[in-house]
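These are the structures, in structure tokens.
What follows draws every value from the coordinates through simple rules; no lab data is involved. Please read these numbers as outputs of a predicted model, since none were measured by experiment. Cβ atoms are built from the backbone, for glycine too; each structure is taken alone.
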Structure 1
Amino acid sequence: MARAKSSTSTKETPAKPVHSHAHMPKPKVLFVASEVYPFAKTGGLADVVGALPHALLKLGCEVAVVMPKYKIISPEKYKLKYEINGLAVPMGMGDLNADVLSTRLGDTHAKVYFIQNDRYFDRDGLYGTPEGDYQDNAGRFAFFSRAVLELLRALDWYPDVLHLNDWQTGLIPAYLKTLYSDQTSFKQVKTLFTIHNMAYQGLFPKYILPMTGLRWEEFVHEKLEFYDQVNYLKSGLVYSDAISTVSPTYAAEIRTDEFGQGLQGVLNLRSSDLHGILNGIDYDEWNPATDKEIPAQYTVKNHDRKIESKIKLLHELGLEFKAQTPVIGLVSRLSDQKGLDLIAEAIEPFLAMDVQLVVLGTGDLRYHEMFEALKNRFPQKLSVNFKFDNRLAKLIYAGSDMFLMPSRFEPCGLGQLIAMKYGSIPLVRKTGGLSDTVENLSPEGKKGSGFVFENYKAEDLLFTIRRAVEAFHQPKIWKELVHRAMTKDFSWDASAKQYLELYRQIQRK
């Protein structure tokens, strides 16, 4: 069967008209995700689903959250209570059981539900181990998806919108449109499917389809089939009532051959239902004015105190403090997506400049080996820390003068948002959310919040670093640049209002 023709246009979809819904009651929303901060986290998805519900509660929405009960989630620490014992979850090969536990979302009245099944979730890691993904992920997240819908029936609570996130929840819209389509209670339930990263799709052999309970009629190119495999992300795109992603530019990019990961045809067919809403940032967590993990708190009015973090950072990492030498921070997964191949190509002339580079993160072995070798050659210019360490991350944001993020693609990105709040000037490539959040410093230095380059080339990255170093040595320009960056507002409040508007549009369908 012919595949849907993809578009190569990078123009953004015109903004949808905004309608007033002031008279409508606030929608009831259930967030469904495979990870939620602070309970379980591997990436930005957890931060989003941990923060957005709080912002929606402030707007008067009724909100709940549901996620798997992983081994790492301590019932004692989070005061989990049993809600349901032995919830029957129908699967293609017979019923399985789930227990359902719950706790409160932070200090709110909203509930977080946990789907517990020891066979699927009582193991180390969320999706796999360092050796690779779990072989039964298709079954694990089909079970989770079906359990969510059975939970609603058991609670007799039906939200207006199921806000679904990434491939792990992609079967839920398919279940609603097929197996649950004749159930009156689910008629009002609409679905919003949010893509956090097109690169992760949940691809499985077609023989798993009977296990999901879905019929073979759904295994066609217009629905679940993707190059003779079952694609959970595609299911979310095809069957949901609306689709969102985490920045306006990424919403345009994923409709192209370059960024669509093979699903650009589906996204172009559904372009009128695709929305880009920028992720926010939790300023209760990331704020130099209140951050107790840095040596001196500071605001935009006294950001000269930032230097105390720079001194502590360099001392802790064994590097010499030099007031006139800029420190560049890199807090990242060490992978090609994050631009590490570009950094590798540029690293020799980069470190030949009068700079110090501080790296925090883990990733591909070849980048571990590269940085280890460079550390021995440039002991006073480079510190490499192969780990995840939230305290050190905060010290790097506060103690660095610049923040490096030359991503190949970036759906939204949180690093650049945090860096700006801490007065660490981002050096980024013009892609996805980086394009939407960082404005390139103008030639005269009067506008902009960072340094932006467009072409994915090492020479362009080096040119941008040199620009930044030159600006650093112009105190008036640099001070104004830091001021503009720190006063940017990327709180969840604005994003939550856009989601509320989108929920209401979905309700009217």
Structure 2
Amino acid sequence: MILAGLTLVRLAFILTPTIDLAPDEAQYWDWSRTFQISYYSKPPLIAWWNALWTTIFGPTVFGVRIGAVIGSVLLQGVWWWWAARVWRRPEAAPWVLLILNTTVFLSAGAVLMTTDNLLLVCFSAAVVLLHRFLQTGRGSMLLAMALALGVLAKYTMLAFVPTALLAAWLWERRFGLAAGLWPRLILALALGAVVGLFPVLLWNALHDWVGIKHVLYRGAVMGTKASRWLRLSSPPEFLASQVALLTPWWAYFLVRGLRRTADLDPQIALLGRVFFWPIFGFFFLWSFHTKIEANWAVSAYVGGLMLVADSFRRFAQESWHAARRVAVLGVVVAAIVYLQAVLPVPGPLLARVIGWRDLGEEVGRIMETLDGPAFAFAEEYGVTAELSFYTPGQKRAYCIDTGRKRNQYDLWPGPGPEFRHAVFVMRGVETAAPPEVQALFATVGPPQVLTTRRLWVQGQTFTVFVCQGFRGTWPKTQSTTF
């Protein structure tokens, strides 16, 4: 009932026209139209997953986001199986699904098609399969498969390898291991890592290692940010973002589980701590060096949710009425998230996903008035991706380098001399197009400001420039930052 009911709610959410694709969602969809074995900022699984569902349901918002809903079904199935069969506490399985579905990161991640959706499915499956393997010695090849798919989903899946080895070592010391399991475990981890990494490393080798450089720049290991070693403002911001992602009451039960492990199932206490502390601790310590995005540490909550589940199960046994109130509070928060589709609350977060459809329609209308072939372009990859998705005909837009970081569009060809005109889009209110844009055309028209709105919520504002007389030569990117 939990699984079916929430899936219907999520299907209704993605069928409503209120909330447009987020820039990253549009970008991953645009990637899916050009098959590659990896991409600039992410491994390839997100693009392949998008290609599968948009082939079935078409290149629509529903076609993109149905992949997120199906991912959430798979994730809940993994956790249900873990509680009922591996943990052997079927009475706790509904609590596990309740906790999982009332966290902010899954409530939003179950309807937005991002890489974290697939990462959580694979990381959860790998941890559950490891738990089963340590208990029974079965499923090593399934474990390797989950690891390989996870690496193809997101680089942070690689954290599973050392944490799995640490978990097995501690398990052997605490509970003992059957003879012959260590070689099979090491083989499974090695096989999964190699299979997952091979296409990514091959693609990077053929593209000047731009994907690896991007990760190093984002982590402030390379580039101008690398020179600043101490950033005291980032750790509090990181901790606050983690509490918000997990929701404060589940964060409380996580802390309770971390502090009172003697009260928990000993196997769950071991696995939960091993898969939480190293990953969470790494990103917390790294936040002293650079800003850490809220979702980077999301894989730590696979272990964390194990602790939350057992901690809350004990709490429910002690005080059923209090546990019920916590559960109702979680349901209310999840309901607020999904009600944004019909009763949106104005704010900066929602404004980021309102207005893209209006922009695409306006750009399409302008292009129809131009005498000759025209293309759309922008200076940000997110705006470029949204133009590709929402402009009628869904022809790929282009991304010009005006001093930004590199992105996937720099690795694909620019517009050729077959085009005569173009429409250039910038976010916000601008008075003139950048010099790099003006140099490409005979004339660049005055700025046209487009303000968007959906129902009673103010959306984004864009500045549109009509560019005529394309000179036929698209500039190569000069950027050396990633």
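One of 1, 2 was used to compute helix-only ellipticity at 222 nm (-39500 (n - 2.57) for each DSSP H run of 4 or more, over all residues; to 500), and the result was -10000. Which label is that? Kindly include the intermediate steps, with their values, before the conclusion.
Values: 1: -10000; 2: -18500.
Only structure 1 yields this read-out.
For which of the structures 1, 2 does the calculation of mean count of other Cβ atoms within 10 Å over residues 271-278 return 23.0?
Values: 1: 19.0; 2: 23.0.
Label of the originating structure: 2.
For distance in nm of label points 7 Å out along Cα→Cβ at positions 119 and 399, which of 1, 2 scores largest?
Values: 1: 5.0; 2: 1.8.
Once distance in nm of label points 7 Å out along Cα→Cβ at positions 119 and 399 is worked out for each structure, 1 has the highest.
Once volume of the Cα convex hull per residue in Å³, for residues 175-438 alone is calculated for every structure in 1, 2, which label goes with the largest value? Walk me through the numbers before you get to the answer.
Values: 1: 161; 2: 213.
The maximum falls on structure 2.
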